[in-house]
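What follows draws every value from the coordinates through simple rules; no lab data is involved. Everything quoted here is computed from the prediction, not taken from an experiment. Cβ atoms are built from the backbone, for glycine too; each structure is taken alone.
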Structure P
Amino acid sequence: MPTDPRRRRALWIAVVVVAAVVGLVVAVLPAWGSLAGDTRAEEPVAIEGAQVGGSEPGSLLSATTMPKFLEATSRRDLKAARVVYRSTNGDTGAQTTVSGSVFVPDGEPPPGGWPVVALAHGTTGLDEECAPSLTKDLWGLSDPVLNYLKSGYAVAMTDYQGLGEDGGHPYMDSKTAGLNVIDSVRALRHAFTGISDRWLAFGGSQGGGAAWAADELAASYAPELNLVGAVANSPAADVAGIVDKAQADQLSADQMPLFLTIVESVARLHPDVERGDFRSGAAASYWVPLLSCNPETSTYRAAQKKRLTPAEFAPRTAAAADGLRSVLAGWALPHGPLSAPLSVDYGADDTFVDATWTTDAIAKQCALGGVMQWDLQPGKGHGDVDISGQFTWLADRFAGKPVANQCP
């Protein structure tokens, strides 16, 4: 949930260390030689050979190079593209336009093509300019992407609806985010050749909910793809309980800006939800600047967050609380059985997403059906959960190893 890029990276930085230790497994690893005489355009240009066109979900409207990313990473040998593709809104079923970024290792793909990891990122903001694909370091996620590439995986990372393209970002709408994740894999396969149909969704925080939702939806929404599993770290699976905490003046220091962001997103998409019903005092005064994703104002935002108090977010009426809670309950997980095994790591002391919310979501998922494993870690919060075991779990899914089911 954190909007500070340094905190947002916490769930992902272990990729850098663990990938080197575990050596994520595929049969063929890429060659990493430099391309002699290679030149890079200063402005994005169309990806040669990309299959642009079509009207189905995942079809490309455009695929262009990412010169800023390549320059920042000093990896001129990478295949990287910013893609704009068609997807689906989970609430309405309407077709949408979504952006993202896709990456392929250099060298010849293994038999069957490069297996795919679809990264579902955590909170970056609500506005178009908050999209990872528009930044040179993917909002701090370039290192995890590079490590997956080194380990022989192609990578797809959606920006989510409303980030990078217009359409409004339905923050905490797990179904929409999950559909965006699935379609990012389709977009990757349209942008580059040599890509396997085998893929795994891996997400943290907001992205944990997206990866979980993608697991639920994959079998019916994308039967042509072979989902081998999903990883959801500190997932925002069901946050409807945050309304109850706002009513009781019990929001944590981390939940206050989270609640602000949720209300703003819902109000933009549902005109019957009034921002004024959920803010007063400093919350009202600093509402707009606190929503910014501009890194140049991060220090100012941090100072203003300290002015917030839980009472400033108390819903003015029970009806206002019920309206917001209804939207969040509709966006929550789970909705149906899983398509593939799901692994969840979360902290008992999470100050963004209460551990009880995640525990309840796991119980509901078990009742609906699916193979699940989970690890509730005592003393851990939101961004310091130990996810090192998730990378072995990921490699085991691609290797086709059996997985135990913790659901009763």
Structure Q
Amino acid sequence: MTSLNKITSFYNERFGAMKKYFPEEVPSLNLKLSVVIPSYEEQLDGILKSLGNNKLPDSSEVEVVLVLNHSEISGQSVRDFHAKQYTNYHDTTLTNGVRVLCIKAFDLPKKKAGVGLARKIGMDAALNRFSEVNHDGLTVCLDGDCEVSPEYLTMLLKCEEAKINGLSIAFEHDVNSLDSQRNKQIIEYEIFLRYYVHALRSAAYPHAFHTIGSSMASRATAYAKIGGMNTRKAGEDFYFLHKLIPQGKFYDLTTTTVFPSARVSERVPFGTGRAMMEMNDGTKDFETLYNPKTFQDLGILFFDEADALFGLSLKDFPKSFVAFLNQAGLSKQFEDLKARSKDSIQFRKNFNHWMDGFKVLKYVHFCRDNFYPNLPLEEALEGLFGFKKQSRKGLLEELREMDEKSLFHIFRL
């Protein structure tokens, strides 16, 4: 039994891969890339046409797995919709010859049904299909309402060949073809997403990547080793990637782009669709951003020269951080972390693992609520990055350019 087979077998036993949903069709012996698309009542012609427009030298290296999913309490119209899609799409080929398979993830338990479980079913299936052909391939996540660049599949195959563990793939929402109000909203939301990641990078946080479910990828073995995808109804991408990123060999891919939809949606508690809905009904806006002072405090904890902090007592750390530890009941954990670190090098390694993406986000929110209130969008961007005041679309373009030119773990061909 090869190492991939062993890892997959262990994963299936420990994490209960849902084999009853897996496609029965035998995978191509050349399979290297599996594109997993969870779909709940989505019109899929757009994404399939977009993928089909990708020219490939060997289409047998790629397959698309549509996870048609609904819960046990879904109405008849949803059931009929998915049944028709299964008939139309299953075991068909795109215009470029890429094979399309469908998973019938029907009647899922109502307590768990959602995007996290659907992604898990599809990604578990991909893992097992790679194991069948004994190739440690790359699983890519998309959503049914996206489109992709014409070189998308080619670039991902190059990443697969390079044996990376994971990717955060460049994304851009459409900010040109919507009405003026929705344009304003999606521009502000995308500014918020990009500002946060670049603010973390300004603080030298080592795991600062975009965590967007429709633009991420993982190596089969890396996926299995971290316990696979979770079954959260929302935020599954954030939690999954913050387990994957610390494994190393994780990169930004900026030579191709995913174009997510900017539609309104109430299907999940947060994310683009929910943000658009809440901006529409006035319950949330992104006119303000986290205060740059938060990331200045955070930077004290992560810049290399801050290893000297290993010799300091807790009271010498930033006041906001000490207050956060006390409020969250983490002070003892932090002191124990220092105690079991024999030197500053080990402390840095242990601290970077302990201060994961979830703790960092909680700390940022704590600072917002207790120390450094949010600032108007333009003021925050000028304070942290020196951006001059201009149209918000112009500000977004500057942030997108920062992503393209960033030296932060970009995958280079």
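Starting from the value 35, 19, 14: which structure in P, Q was semi-axes √(5λ) of the Cα gyration tensor in Å, for residues 92-331 alone calculated from?
On the way: P: 35, 19, 14; Q: 33, 25, 18.
Structure P accounts for this read-out.
Suppose you compute helix-only ellipticity at 222 nm (-39500 (n - 2.57) for each DSSP H run of 4 or more, over all residues; to 500) for every structure in P, Q: which one lands on -10000?
P
Here FRET efficiency 1/(1 + (r/R0)^6) of positions 100 and 292 (r between Cβ atoms, R0 = 41 Å, to 0.05) was calculated and came to 1.00; which of the structures P, Q was it taken from? Please report the intermediate quantities before stating the final value.
Details: P: 1.00; Q: 0.30.
For FRET efficiency 1/(1 + (r/R0)^6) of positions 100 and 292 (r between Cβ atoms, R0 = 41 Å, to 0.05), the value 1.00 is produced by structure P.
Could you tell me which structure in P, Q was used to calculate Cα extents along the principal axes in Å, for residues 188-243 alone as 33, 25, 15? Numbers along the way, then the final one.
Values: P: 45, 20, 18; Q: 33, 25, 15.
Of the options listed, only Q reproduces it.
Can you tell which of P, Q yields 33, 24, 20 when semi-axes √(5λ) of the Cα gyration tensor in Å is derived from it? All intermediate terms of the calculation are to be shown ahead of the outcome.
Working: P: 33, 24, 20; Q: 36, 26, 20.
Label of the originating structure: P.
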